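Asks: Down below are the structures I want you to see.
No value in this document is a laboratory result; all are computed from the given coordinates. Not measured: the values here are computed from a predicted model. Cβ atoms are built from the backbone, for glycine too; each structure is taken alone.
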Structure I
Amino acid sequence: MKTYGAQFEAFGEPIRREILERLRRGPLPVGELAQGLPVSRPAVSQHLRVLKMADLVRDEAVGTRRFYRLDRKGFEALRSYFDSFWGDALEAFKARIEEE
């Protein structure tokens, strides 16, 4: 079974959450992602590296620039993980009702 520690840690940092929010609107290069953030462009690159290692973003070279986008597979895996909790909770609820 896959562990989700890297993904949970990635969400724990407010700058990374802001980067993910910006990428929800579409792919962006580092320079545009860094605009308006309270950290340097190299710091944004480091945050992107963490997000990439957590399978939450991926990058693509376009000419001399790298564009980052959300990695759907990583988010689908996380959703599946959380859905399993919901399924377990519903099963427990159903079992409890049937006991009564």
Structure II
Amino acid sequence: MSANLALIEKTWQSLQPALDEEKCVGCECLAGALLELRLALEELPAGADQAEILALVTAALKRGERHACLGCQPCNPGDILANFYRDQQAQETAPQPACCDG
């Protein structure tokens, strides 16, 4: 699945509160979401915006002492990642505009 930069940016912004929470910053749930963003960014064509977000995501992956999921309910990073997947899938299945060949 591929994502566009706008979806990645939206997801990155949604993850910001988790990056500020001590219990979340090292959690494998947040790390998984960040890793998915990094992979999606690496699939995009290189550009200034793509490179900037990629650097931020890569730096965020290095933060915190890694630990297993704490079983938080709700798991905000997990929910955000699920929304990212749903939005990606919706983009791929959305009807494409007809060509204007005339």
Structure III
Amino acid sequence: MTVKAVIDLPEDLYQTLSSHGFSKEVISKESKKLLALKCFSDKILSFGKSAELSGLSIWDFIEFLSENNVPVIDYSEEQLNREFKSVEKLRKALKK
């Protein structure tokens, strides 16, 4: 099931966009991509859900994030320390 969201644009603004090649479909597609970017960068949606919202493949979404200077992985120092400790525990366990 899907929910339809509508963007109301003043007619003169739509005409300007239209004259530059922005069809209703392009406006909708670009709006979804930008909303996905915002939701991901603000940590409202996960990477997967943001990619789904954008309508892009995962690889294309990664590229879109990169083009907009949004890191795909943005760990805090605390999260990185936990990850490194987990890796160290695994490494020690594998040596036994």
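Asks: With distance in nm of label points 7 Å out along Cα→Cβ at positions 71 and 87 coming out at 3.1, pick the structure among I, II, III it was computed from.
Replies: Values: I: 2.3; II: 3.1; III: 1.4.
The structure behind it is II.
Asks: A value of 25 was derived for relative contact order in percent (Cα under 8 Å, 6 or more apart); which structure in I, II, III was it taken from?
Replies: Details: I: 25; II: 42; III: 16.
Going label by label, the one that fits is I.
Asks: Thinking only about distance in nm of label points 7 Å out along Cα→Cβ at positions 31 and 63, which of I, II, III has the largest value? Don't skip to the answer; put the middle values down first.
Replies: Working: I: 0.9; II: 1.6; III: 2.5.
Once distance in nm of label points 7 Å out along Cα→Cβ at positions 31 and 63 is tallied for I, II, III, the winner is III.
Asks: Same structure again: Work out which structure the value 1.01 belongs to, where Rg/Rh (Cα atoms, Kirkwood Rh), for residues 7-46 alone was derived from one of I, II, III.
Replies: On the way: I: 0.94; II: 1.01; III: 1.12.
The structure behind it is II.
Asks: Comparing volume of the Cα convex hull per residue in Å³ across I, II, III, which structure shows the greatest value? Don't skip to the answer; put the middle values down first.
Replies: On the way: I: 119; II: 104; III: 151.
Structure III gives the largest value of volume of the Cα convex hull per residue in Å³ among I, II, III.
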